[in-house]
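Below you'll find a set of structures to go through.
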Structure P
Amino acid sequence: MKCNAIVVRKTGGPEVLEFTEQSVPEPGPGRALVRHRAIGLNFVEIYFRSGVYPAPAMPFTPGTEAAGIVEAIGPGVSEVAVGDRVAYATGPFGSYAEARVIPANLLVKLPDNLDEATAAAAMLKGLTAQYLLFSTYTVKRGDTILVHAAAGGVGLILCQWAKHLGAKVIGTVGSAEKARIAAANGCDYPINYSAEDFVARVREITAGAMVPVVYDSVGEATFMKSLDCLRPFGLMVSFGQASGMVPPFSINLLSAKGSLYLTRPTLQTYAATRPDLVRRSDALFQALGSGIVRCEIKQRFALRDAAEAHRALAARETTGSSVLIP
């Protein structure tokens, strides 16, 4: 079987994303063949394409998130059946393709009220928000939290979900338009960091108490100032580096700033087992189905236009979620 896919043969800029044809094997034991209807687009794919993160092998097809229909299953598969609508977010590389074979235990069935495009847009970002809010730090009613990139894909879900949990949400953004979007999605105090100092604004909002947790996917540009936003014993959650890797620093800085905690979590760890994956996915699907969380697809790109999608994402020209359509 042949299908179109994106292949990276060397690291570099968006131009290394090559639209080509490749073979898709029959599913072996424990595996399923999924025909994609929509593919998630995430900043982490830029890290692998550019070489910030090392790819496991060359050449490779990027992407770990998509939704579609199961077309065939291999021996021993019990998690899904042919014809099931499914999604995944923690698969091995290969989602930038019309179809692929993937371990069946990484697939979750979609509820009837969730379409494939929304699932592809929401899985990685939504599962990330779920573990950040419920496991990395348990957000409680009355908490005041700080979310960087509040108008981004994960940021918008974090703001909505945290607001539902009863938290006051402070969010940083890079423009007045993104501040408006964040405010419309549960962010009580959007801060345009291009126009004002977010540390001073957090101090003002909290009357000097500062916040118990900072969710930071921006990295180098915000990390050090984020530490200054934390109250004593506060938790710095660094889960991305859109602006660049955080430089090495002395851990003594954490004690100097108030016995702070620092974590660098990943979804792969929080959803490492099948029960954890299903439990977190069910929580996300319930939040989407009830309207607690809305995942609006703001940008749709054809799969063959993956390079343009990466350019737009890297330039921060996108808001909310984006998908590739095979």
Structure Q
Amino acid sequence: MAKAIRIYEHGGPEVLKWEDVQLPPLGPREVRVRHTAIGLNFSDVYLRTGLYARPLPTGMGSEAAGVIEQVGRGVRGLKRGDRVAYYWGATLDAYATERVLPAEALLKLPVGVSDEQAAAVLLKGLTSWYLLRETHRLRRGEVILVPAAAGGVGLILCAWARTLGARVIGAVGEASKASLAKRHGCHEVLIGYHDLAARARALNRGKGVDVVYDGVGRDTFVASLDALRPRGLMVSFGNASGAVEPFTAMDLQRRGSLFVTRPTAADYLDTAARIRGARELFSLIKRRVIRPHIGQRHALADAAQAQRELTARRTIGSTVLVP
């Protein structure tokens, strides 16, 4: 019998229930995967609290890595025993020991990328890919600001942006996280979020930065806008501190005709995009340009505690849940 985390109501971490689940029969072009590592993301928290609406009851989690145990009729290119990983938001059941998935969701893992690495960085890496390649195609010489630079997305995004030739200014909440952010791509790191805009501008001769990639949300949104140059781009991709307060178009005009976007993975990561992004991500991992930093490991049954640590900002890098 498989085990999984499910929720029957929205609320705090205590609503996560660890229970037996019956897997559905294997259909055509489907596979059964035994999970070896599962990724933890803020989107899991948003689902639990109800910020991201889904019918209840529901499972949890959208990314994992594991081994194929069984393949259905019509599956091509995959076989029992293959190591695979996936980001699949259509059904949220990654917080489980096993699950059944469409074959199209799976990415074969190359030699040189471990199961834990894949589970820790696939969604965060694909997020970094579309932010840097699709939301805004980052150009050599551009200056960017990344709040939460030592977080799961931050570490990957900063390293990737530096490889693309950008000048990377990171911001972290604690001095203990600064050296890690520097080792993962930041040219400069601002400690604390007080006077964030003024300090970021000072590092670019008072001009403001070209792009801000902000996954923090409410606590840094206004300062991130103020850090931008005229006609700069604010990419607000997360709500770690809470949803952004309402603002008006005139707030953007007064700051220099700014652009703001709120991208989501669902609008960027179709099957073809996942394959392109994963191919580049895995290549960078194998070359050690991106070095997945797994700061925390928890048993899958302890997912509630893992989410508590994430929302309290007591984590560094990525968190992996182990079945």
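What follows is calculated from the coordinates using simple rules that are stated; it is not laboratory data. Everything numeric in this text was worked out from a predicted model, so none of it was measured. Cβ atoms are built from the backbone, for glycine too; each structure is taken alone.
For distance in nm of label points 7 Å out along Cα→Cβ at positions 112 and 128, find whichever of P, Q sits highest and give me its label.
P
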TODO: Please state which of the structures P, Q yields 3.0 when distance in nm of label points 7 Å out along Cα→Cβ at positions 48 and 72 is computed from it.
DONE: Q
